[in-house]
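Each in C-alpha cells, the structures are laid out below.
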Structure P
C-alpha cells in the first residue's frame, strides 16, 4: 500500500512524506486510544473490540506546514486507501488524534504524524446517500448502518 503512495505525485518531487506501519497489538491498542472517531456521532466512541482496526499507516512529514505538503498528504492517503479497498480491506482517514502523545510514541525527531489511516476487515455497513440540501452530517440508522450524505453532482459543478 505504501508503494502506491511512493509512486504518487509529490510537489516538486520532494518526497517529504514518511510512513510508520503500526500492527503490533500493543501499539494498535495504544494508538486506538489516541483517536477521535466520527465527530458527528456524539454517542459513538468508535469501533468496539473485535471491530477495531488491526493495523494503521501513519503519514508523517517534517514539522513545518505548507499547502503543498498538505496536498501531498492527501494524494498519498487516497492512493493508500484505494489500494487497501482493492485488497478487500476497510479503513478510515483520521486527522483528529492526540497529537502530542502520538508524536511522542510514533514520530522520529523532526517529524510529526499528520494523518492516521486505519485498516482492517470491514465489518460496518456504509451507505452513501444524497445529501438533503446542504446537510452533509453522517449518521447511523437503528440497524447500525452508517449513512454518509454526499452532495449531488450538479451542486459540485461550477458553471
Structure Q
C-alpha cells in the first residue's frame, strides 16, 4: 500500500491505496465520486475525464499514486453553492446529452477547452472534444452547448458557477 494525499473537489484527502489502483477507481470506490464514469478502460472514450491540477485527464489512464499531492476536480466539484457550473447549465439548456453516460467527461473536457480558448470556433470545439466519444447525440447539441457556454461569459468558465 502507498499513502497518497490530494485535494478532491476542494477537500483534502489522504488514503492508503494499492500502487496499481487507477485514479478513476479511487474516485469512485474510495471517495464515492460516481459522476466520474468508467467507460472503456482504455482511455478511448473520455467518460472518465477529470481535471488534475487544472487540466483535463482521462482518469482511467492515471494511477492514483500519480495524483499524490495534486488537486483533482470531478464533475461533482464543478457546481458551487447549489448552482450548476456555466458549462453544466449550457449542456442542460442546449440539450447536449441524451443517455448522459458521456456527459460528465464531455463537460470536464469542455471546461478545459474553454479555459484554453474562451471563444472557440465550431471546428475548434470539435477538435477539442475529439478524445471524448458520444454514442447517442451526433455531437450537434454538445457543440451548441459549448458555444452557448462561451457566449455566456467564458472568463468565468473556469471559476465554477456564477453567483
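All of the numbers you see were taken from the coordinates with simple rules; none came from a lab. From a predicted model like this one, the values you see are computed outputs, not experimental measurements. Cβ atoms are built from the backbone, for glycine too; each structure is taken alone.
General observations
- At a computed 0.25 (FRET efficiency 1/(1 + (r/R0)^6) of positions 25 and 129 (r between Cβ atoms, R0 = 30 Å, to 0.05)), which of P, Q: P
- For the structures shown (P, Q), mean count of other Cβ atoms within 10 Å over residues 17-24 is largest in Q.
- Parent structure of the calculated result 3.0, given that distance in nm of label points 7 Å out along Cα→Cβ at positions 57 and 89 is the read-out and P, Q the choices: Q
- Identity of the structure behind 46, 34, 24 (criterion: Cα extents along the principal axes in Å, calculated), options P, Q: Q
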